[in-house]
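Chemist: Listed below are the structures to be examined.
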Structure I
Amino acid sequence: MTPKIQPVDPDSCRPDIAEMLRAGGQTTGGADNVSATLASNPGLFRRFMPFAGKLLGAGKLSARDRELAVLRTAWVCRSAYEWGHHVRIGRDAGLSGAEIEAVKAGASGDGWARHDAAILAATDELLTDHRVDDDTYRTLAETLTHEQLIELLFLVGNYTMLAGFLNSLDVDYDGVTDAEISGP
C-alpha cells in the first residue's frame, strides 16, 4: 500500500515540527508515521499531539482499560495500523494474547469480567449509537470516576477519528508485522 500523503521527514522540516516529531516518537511506541503524516498540517499537528499524548500516556484510565477500548475501536473500525500497534501496547499494559484475541468478539466474548465487558460494550455503543447505554454507564460508574468516564468517551472518539485518518490515507504501518495485524 502506498501512502496517499508522504510522512514529513523530521530532518527536512521546520525545527519546531521536527522537535515535536522526535518527542512524539517517544510517546507513541514507534507509531511514527501517524505523527509524521499529521505534521503535513502543522497547525493541527501542534494542537492535536498534546491531546492525543494525554489520552495515551497521561490519562486517568488504567492502561488496561484504555487498551481494551482502543483495541475494540481499532477492530470495529478495521484499522490495521491501530490494531497492530495497540496489540503491542496492550501486551505492555498486561493484556494476555487470549484477551487481545477476545477483544474481536467484544463484550459478548467469553471470560470477561463485568468491568472489562462494560468497557467493550461502551466502546461498541459509542461506535454504533454515539451514546453509552444507561445500563452500561451504571456498570462503569461502579468502578470509574467521573474523570475516567469522560476520558473513556473522548478516547473512543479520538481513536475512531484516527482510524478514519489512517485508513483513508493508507498510512504505512511502521514495521508492525502481519502476525500483529492479524485482523482488520
Structure II
Amino acid sequence: MHGLFNKAFQAFIESVYGRQCWIEIIDRSGTNTPDFEPMMTYDFAVSEAVISACEHRLKRPREAILEDLGSYLVSNPEIDIVRRLLRFSGATYTDFIHALDELPGRARMALDDIVLPHIYVTEITDGFFAIKSAHSLPWANNIIAGVLRGMADDYGALATVEIVQNEGEAQVEVLIHDANFAVGKAFDMAASVG
C-alpha cells in the first residue's frame, strides 16, 4: 500500500476523532507505527489491521468509515489540494464524473510512484452513471463513493450515490437528480496565495 493512503487515513481519524483515538487504534492493530510516512510503501496487511482496529474502536462498519474517509479527502480545507485536483476535471458534476477515468494519470503527474486503479465510467442514461474500479481492494468502492458524495456537495449537485452488486461485481452508481440544486463551493483555477 502506498503510504499516502495510510497517512490520509491517520489524518482523517485524528482530525475527526482525535489523536488519542488514533493511538488506541494503532495499539489494537498491533502495528508499531503510530505515524505513517506518506512516501513509504507498506504491506497491505498493515492497512487492513488498522482498518479492522478502527472498526472495533469506533463500533462502525468499515464501509461507513471508508466512505467518510472519501468525503473527508475532498471536504477538509486543510487538504484542499485533493479537492482542487478533482475540480480540474470539469465545470460541472457531470463533467467531473465523465473525467474520472483520467484521474490515475493526473495523480501520477503529481506523484509519479502512486498507482491508482483505473476507473471505468458508463453513462447508462442521461445523469445515471455506473462506475467500476479496477482495484482489487475490497473497500476501494467505499472510498470512491465517499469522494463522489463529497464532490456532489462541492459542485452543488443533488445526487444519490450507492454501491450495488451488478452480475456479482460491485460498482458505484450515481444518479444526478438536479445538477444545479445548490450553489457549489467557489473554485478558481489559480490557488489563492497568502
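Chemist: Among I, II, considering only distance in nm of label points 7 Å out along Cα→Cβ at positions 32 and 56, which has the greatest calculated value?
Modeler: Looking at the calculated values, the largest one is II.
Chemist: Identify the structure, out of I, II, from whose coordinates helix-only ellipticity at 222 nm (-39500 (n - 2.57) for each DSSP H run of 4 or more, over all residues; to 500) was calculated to give -20500. Don't jump to the answer; show the numbers that get you there.
Modeler: Working: I: -20500; II: -14500.
Going label by label, the one that fits is I.
Chemist: Right, another one. Assign the value 0.35, calculated as FRET efficiency 1/(1 + (r/R0)^6) of positions 24 and 152 (r between Cβ atoms, R0 = 30 Å, to 0.05), to the correct structure from I, II.
Modeler: II
Chemist: Here is a follow-up. For which of the structures I, II does the calculation of distance in nm of label points 7 Å out along Cα→Cβ at positions 16 and 96 return 4.9?
Modeler: Checking each candidate, the match is I.
Chemist: Additional query: 31 is what came out when relative contact order in percent (Cα under 8 Å, 6 or more apart) was calculated for one structure; which of I, II is it?
Modeler: Working: I: 31; II: 17.
Answer by label: I.
Chemist: Next up: Where does the value 10.2 come from, among I, II, when mean projected area of the Cα convex hull in nm² is the thing being computed?
Modeler: The read-out was computed on structure I.
Chemist: Right, next: One of I, II was used to compute distance in nm of label points 7 Å out along Cα→Cβ at positions 8 and 128, and the answer was 3.9. Which one was it?
Modeler: The read-out was computed on structure I.
Taken together, the values in this text are just the output of simple stated rules run on the coordinates, not laboratory data. A quick note: this is a predicted structure, and the numbers were derived from the prediction, not measured. Cβ atoms are built from the backbone, for glycine too; each structure is taken alone.
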